[in-house]
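Presented below are the structures under discussion, each in the form of structure tokens.
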Structure I
Amino acid sequence: MKKLKYFFQFIFVIFFFLIFKLLGAKLSSYLSGKLFELLGPLFRSKHIIHENILRVFPNIQNKELKNISKNMWNNYGRVFAEYMFMEKFNSGNLKDNIKIEGKEILKQLKEENKKVIFVSGHFSNFELMAMQIKKQGINLSAIYRPLNNIYLNPIMENIRIKHICEKQIKKGISGMRELVSLIKKNYSAALMLDQRVSQGIKSKFFNQDAFTTTIPAQIIKKYKMPVVPIFIERKEDLNFVMKVYDPIYFTDNQTTPEITKKLNSIIEKMIIKNPNEWIWTHNRWK
């Protein structure tokens, strides 16, 4: 029964991807954003979204809460459509639509051949961040969680490998072995820190306990790698600004829980900066 459900989801997605190709990037992004505003709340719990927003902004007015939810769905829809145009963002007519603040930091990392851990969350079109880092000549591996849909996942993996970052590392034990192997070859790693995990430790996230992965902290401690936070915002339609922050160095005596809490605080600041483009649908505090 689950395979049948995944198959129909696959057909649905492929149908829209073909339509997007015909319509072009700008119109597809706009229409998909509006479509998700309408349909998104029908498929994901509005209660979870509103509860999450209230955890972060306990004094928010109802109107603003609904506005954040609406804008989130709009951005979600735009990202969905924009997968069909990753090649254009990479090397086509959209390649100049992403401005990088802090490009000199990436340049220095490249010149010094220094490996780091890039950390961020699911903001705006999050796929563009690894793409832009890679385009600066940095050896990069990107950790990702495969889709549950067995029919759709190969297509999304192919898009990521071809146009975003060819070293795609699946979450899991085998992925960790591959990640460690690449780190030893002086590759940097890019991780998203904002998803709910079933294994990890309870760490404060907006002053409330949330299960958080300790993988970044373990890598930091073992390989003495600094952390470089990155953040992306949609400025208008298909235009983005990606911010690269200065490297953060941790000392040998800082513990895994301390590092994990610090990383959570980095994501907190990014969410507060632009709550309209973070994916609030994850049951992060479960």
Structure II
Amino acid sequence: MDAPLPNLPLPVIEREPEFQTLFDARIAQMRGLMDTASIPWDTWMLRSDPLNNVCRHAAYGDLLFVSSLNDTFRATLIDFAQGADLVAQATDWGLAQADGEAIDDLRRRLRERKKGQGGFTDNWYKRWAFAANPPRVADVGVAGDGKGTVVVSILSSDNGGIADEALLAEVYAKLNDPLILGDNDTIVVVPAVIKVVNVKANVWLLPEAPANEMTTAEERFVAEFASARRLGWDFTADFAVVALRTSGVRRVVMVEPDPNSFVPVQPNEAVALGTVELSYMGRSY
């Protein structure tokens, strides 16, 4: 999927300190106040001391405040906002979450909406192609020939990725709206080219893995594949190995495709899963 930035640390505007650091600061502050008031306090280190507990609760409050501050900041960023926060961002840009539309698909549409503000660029046509049918348009590829013909490739979220005539007609009608179509552009809407990939793998389980671990691994792989697949996304054997490695899987050896190979695709192409065959090879550490 056109995901957020999963390998980067969460952005912050105030670095979240360790609780112990906040607690020590609160204790030091309280000891200073007690000294100023000439009140002896030699039990400050005891967990049972009432003022020790007051400082502990204050430190928790400090930690929650910083966490809330950072959460509020992340809610304003398209790559990190979730749920209602992302829906609110989309609303500001005139978008609404369609029935059955996943939050990451809405995120992708919002990103294309922002990139597609200028007229008659690739991103412009992508923006409006997504808007033609949000739940069904999974991805859009746009290529021009320099002579005014704009070929728009559509990847469907259903039917194995193959866009049917009804979906193509919806996109064609949207892009040919006089308010959207460039004066010298001719729109051609086609289904994305689908490359079917069959997956075979030998799988070893850990001794403590439940009996249904093979099913769990396959379901996870299928879900991860569906989330990652986009136009121009090359399928690698490494991706399948990682997706199949659930907590109960000891080892995965790819049979098909070859472990050292990948399925290359062009910007107007996408991969689709054919058969998935997992062979149980036993249990080991």
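Coordinate-derived values only; no laboratory data. This one's a predicted model, so the numbers in the text were calculated from it and none came from an experiment. Cβ atoms are built from the backbone, for glycine too; each structure is taken alone.
Once Cα Rg over 2.2 N^0.38 Å is evaluated on every structure in I, II, the highest one turns out to be II. Looking across I, II, the calculation of distance in nm of label points 7 Å out along Cα→Cβ at positions 27 and 155 that yields 5.5 traces back to II. A value of -16500 for helix-only ellipticity at 222 nm (-39500 (n - 2.57) for each DSSP H run of 4 or more, over all residues; to 500), calculated from one of I, II, originates in structure I. Where does the value 5.0 come from, among I, II, when distance in nm of label points 7 Å out along Cα→Cβ at positions 91 and 211 is the thing being computed? Label of the originating structure: II. Calculating relative contact order in percent (Cα under 8 Å, 6 or more apart) for structures I, II picks out I as the one with the greatest value. Source structure of the calculated read-out (distance in nm of label points 7 Å out along Cα→Cβ at positions 83 and 275, 4.3) within I, II: II.
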